[in-house]
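Below you'll find the structures, each written out as structure tokens.
Quick note: the coordinates plus some simple rules give every number you see, no bench work behind them. These numbers come from a predicted model, not from an experiment. Cβ atoms are built from the backbone, for glycine too; each structure is taken alone.
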Structure I
Amino acid sequence: MWRVQPQPQGLALTSLNIRYTWGVENTAECVRYPGVMVPSPKTHPGEPSPYVECACGLYAALPNQPLGEWEHIVAGVVHASGSVALTGRVIRCTLGFKAEHATIQSPVVLGAYCASSQACTEDVVAVDTQPGRVRGWCAEHAPDGAVDAAAWFQNAVNELEQRYAPIEFLSYYMM
């Protein structure tokens, strides 16, 4: 799962917890990122990432499993979900895997929940593009200035397909 984030070059898929922008093909590096989950200092010179005793690596959840602790991170935020092919060094973790290489597979599905609260189950009909994040809203909770969700998601699909060719993007925002 990824966040869909506006960047100077247009929309991009970014990691949920750190400021890493994904490409179609990705290779892990042991780097300190500011944020919630900070890797330990590089403790594995000469060894590839990921490393067992370090938080480095490209993370992927187990298929067909609830996201558990990650669900609160995407609450209300426009996000994407899909499959990745993991290669190189792959380590099994509690909720999934961390890998040396990850390649995004088609299709990737864009989605959103109403940002008002996790209890709101109304369909998303508007999108608010505040700097740094894009959020979905139901009709009752949509703020002034929010744009039509159907049009925004169609543009987002087109933009992401150009950036991440040959990956196909679909939208399912009525959640």
Structure II
Amino acid sequence: MEIRCHMITLPEHVYLRALNKRWNITYVDSPGKLIMIEHHEGELAVYGKNYAKRAALLLIIRWTKLKAHDYLINQLIKINRRVNVRFKKVIVRSHEWQWGSYSSTKTMSLNYKLIFLPPTLVKHLIIHELCHIRYLEHSPTFWHEVSKYDKNWKKHRKALEDANDYIPDWVI
């Protein structure tokens, strides 16, 4: 069941597939500033005025982005222990059409929405971007490099075509 108001859909739970964790959300109408509190594992509460649906949704998205940032940076560090490449900067943000990118300025950018995908696809995407540090194009040499760290890269690459299906409707 979802709560709808003025075309804004507030989720009753958040499932972060990459972490295999689910949080139930309760909404409490109360005076004062809109806040969200993670009470304990698996429970979130949003406190605030009933009219603040969009603001509540933005709070949930901000919380999701923080979870994604921590998870993706940790995964990047862990995976790079094997790939062993250097980059200058990592950005975790919202991309409209990309899961990630690597630029010639040595900046890696990862889409926070990866947190909604299965861990195997997140790992594949990070490997993919790390391999771009050695090969900026999608040449056979690049894919050979990817295959060193992801034996199922073809399957994972194909699965990413439908990965938007993992993103909940409430994510804007």
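Quick notes
- When relative contact order in percent (Cα under 8 Å, 6 or more apart) is calculated for each of the structures I, II, the largest result comes from I.
- Which of I, II yields -3000 [helix-only ellipticity at 222 nm (-39500 (n - 2.57) for each DSSP H run of 4 or more, over all residues; to 500), calculated]: I
- Test item: distance in nm of label points 7 Å out along Cα→Cβ at positions 26 and 138 calculated as 3.1, pick one of I, II: I
- Structure with the greatest value (metric mean count of other Cβ atoms within 10 Å over residues 82-89, set I, II): I
- Origin of the derived value 35, 15, 14 (semi-axes √(5λ) of the Cα gyration tensor in Å; candidates I, II): II
- Winner on distance in nm of label points 7 Å out along Cα→Cβ at positions 106 and 122 once structures I, II are ranked, highest first: I
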